[in-house]
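These are the structures, in structure tokens.
Read the figures in this text as sums done on the coordinates, not as results from a lab. Keep in mind that this is a model prediction, so the values were computed, not measured. Cβ atoms are built from the backbone, for glycine too; each structure is taken alone.
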Structure 1
Amino acid sequence: MLYALHEMQRALMSPYTYLAEAGSRIFSEPGSLYAHLPGASRMAADYELAYRIGKDYEKPEFGLTQVPAHGTEVAVLQRTVKETPFCKLLRFKRFSDDAACISALKDDPTVLVVAPLSGHHSTLLRDTVRTLLHDHKVYITDWVDARMVPTSEGTFSLADYIDTVQDFIRHIGARNLHVISVCQPTVPVMAAVSLMASAGEDTPLSLTMMGGPIDPRRSPTQVNSLATTKPLYWFKNNVIHEVPPNYPGHGRKVYPGFLQHAGFIAMNPGRHFQSHWDFYKDLLRGDMEDAESHRRFYDEYNAVLDMDAAFYLDTIEIVFQKHLLPKGEWHVRDRRVAPEDIRSSALLTIEGELDDISGLGQTEAAQDLCSGIPAARKQHLVVEGAGHYGIFSGRRWRETVYPQVRDFIRAHNAPVAASRSRERKKTP
């Protein structure tokens, strides 16, 4: 019912939103007579602020068409290489007409970035992908908005997420692959690779886990507290709703994106209010550079997707309430998740000193769980002064975190592959 009411409100407000957009253009476009009237800049700012608060935010594009690599600019083509009803595997293919650059591109390590399924689209990792493309062949998981998936495709659980990650790893080829998981997927990626190791399959050359809730009992945050102070039935009764008839996924039970967005805002309402007020003042002053920076951020931040109810509730129960992974009690399709069975993959864990989503120690817990990986192939990094987003996006990511990620991947690119056969021979 709540979802239907939200859609009704959206439909009622859309004409006013379009009028606000038109008003903003009328009082700001250089060719408009009204833009030269006294008070025009204030009217334009008023209208644009109203427009941006009330508008719908569609999924943004990655927009990565060119990046620097090996001393030259290379073209980038985005394409879908594998697809399931709930996820697409995207490849960012680099092209050059320089022979030396082409040779270097072929030798670059291959990376799979597993994006979070926690409200935002995978484009939230645009800066992560752009930076990785300087020195890597890059794939990324692009999760589909659950409201766009017909109910005939069935539900999507945490176990299905794990199956999807394994399927993509096998498709790319684990022997020459490095996996980077950002935030939420650190847990299912750990499970996926653990199960593959237990079954005697090849595992990726390295695992880089960034700001994720491997053990949310350590340094619990506001996010962790909400999950542990409410029983599972509270989440079922209060945040799960059916997709209304105007979407392909009509009737699917989901955790709606608009509720998730409300939760994001509620975590730091003062910061968001101040950001919009600063945006309004930038428009009045004519500071279009800062205003455009605000637009870019909120075009991404306000674009949210629905999550299938089964996946969301599984995550709440298994990860945040029962802590089955760090306890060693997690079974996926009757197989125990045993991180200690991972032996051939190197492990890098990264945390932000000021992370208010995954507290210090939560990701580092993977170091203890993966006891089968030699200490020489493990590394832990705490990024001073960085919050949650700072470890994978922005200046700190580009200047502090990425060089260490790049060097870690390079250091474990070929040697580990050579050691796999020796380790298998030792295993009875």
Structure 2
Amino acid sequence: MARVDPDYPLAHVPKDARKGLASISVVLLGFTFFYATMYAGAKVGSSFRYWPDLYLVLLCGSLILGFYVAALSAISAKTGLTTVLLARYSFGDWGSKMTDLVLGGTQLGWFGVTVALMAKPFTAWLQEAGILHAGWNNTTVMVLMCLLWAFLHSLTAYYGYKGMEALSFIAVPLIVILGCLMAVKAFAYADAQFGGVENIPVKGTLGFGAAVTLIVGTFASGGTQAPNWARFAKNMRTAFWAALIAFLIGNGLMLWFGAIGGNIYNQPDFAEVLKIQGFLGLGLILLVLNVWTTNDNAAYAFGVAGANMLRYPRKKPFIIFCGIFGFIIAISGAYSIVLTWMTAMGIFIPPVGGVLLGDYLLVWRCRLPRLESVRFARFRPSGILGYVLGVAAAYYSERHDFLIPALNGILVGGISTALLYYLFRALGFKGHTVSEDPRS
């Protein structure tokens, strides 16, 4: 008999496997403590006066993102289900495979892009330090670095929640300490050079709406997959507060660190700021921990999506595949498409969360039956069409700079899913679950 996967990729997480606030918070904080978020913070920071304008923008964007993810996380804690398992209720048994492709595919690509993001500056620093063998060229070193980081990022994901929890308990406090150290020195430098950070001139051109859009977009896609870890919370309240801590405070902190570096040093790269301040070694530590705690989550998300797609009760083979294929993506030059990939995830992933929220709140009325008690229809048209409309709204908004694309996709996806369900029911269409009314 095959050993049960301790992360329950195809089942409800049982009560005896649930975790407390500290555990869930640190794993989600490790997820949100991500290098690329600081680039967004630098771009926002250069466009606003430090006080109060910058803080108002950061607070507004982080509140939208935080409460969206907290709502999804609370649902996952109540049900004990991953994002892709929740999708079976909203999209149908076969229809949920579409979300496996969307969520798993984007995370596979993101894993490869992030491995390259890690390997390239690390290679440059090793060369600057004169550590590399004289006969090794840049390409050889880059390939070796990609291989190393693809293996390590997959390793903690392979050991599941426990592996990511152990790494996050080490990484999260260190990242906060390094960030605060950087901020203290940066403020001292600003006092000497400009007479205070409030006197630094505004250099960017982002408006308030565009800045909030950028902040929400930094982790709207990742936040949609927060249920993969929040489902381990012992109750809804624990999951809600853990997600709010991570996506309101944690993600906001990364944006703030980036804004400080961008404003004072005109340098969005956190590790480069530490290097300027004379902390090259600390910068390397920051880079390793910051990227690692996010990218192992990407591999884990691909693992649970693959398990759901093939209905295989273990995620580990898919995590191994993610590491191998992600390495191939990394050495293909993926580093150059980081911003493009982030934009794509901000369009295609948040509407999935919108559909799940709208369906759970407005159709199922917060009462999902257990997986084993439901015979799902192959496709659930209301969820699928709601998702398509959500993606269309996000895409249109992004192309025409209309409000907040990720948020638009969430709202349109959720509301249209509920409206379409009740329309189909009024027309006598029985295409949702074993019965006409999924609440029965």
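Just checking, which of 1, 2 has the largest value of relative contact order in percent (Cα under 8 Å, 6 or more apart)? Can you show the working numbers first?
On the way: 1: 18; 2: 32.
Largest calculated value belongs to 2.
I have 62, 51, 31 for Cα extents along the principal axes in Å, for residues 86-229 alone, calculated from one of the structures 1, 2. Which structure is it? Before the final figure, lay out each step's value.
Details: 1: 59, 36, 33; 2: 62, 51, 31.
Computed on structure 2.
Looking at mean count of other Cβ atoms within 10 Å over residues 62-69, point out which structure of 1, 2 has the largest value. Write down the numbers at each step before the final one.
Numbers: 1: 14.4; 2: 23.5.
Top value of mean count of other Cβ atoms within 10 Å over residues 62-69, among 1, 2, belongs to structure 2.
Out of 1, 2, which one gives -12500 for helix-only ellipticity at 222 nm (-39500 (n - 2.57) for each DSSP H run of 4 or more, over all residues; to 500) as computed from the coordinates? Could the numbers behind the result be given before it?
Values: 1: -12500; 2: -22500.
Computed on structure 1.
Supply the structure label, taken from 1, 2, corresponding to percent of Cα pairs over 33 Å apart with the calculated value 38. If you can, show how the numbers build up before the last one.
Numbers: 1: 38; 2: 33.
It was calculated from structure 1.
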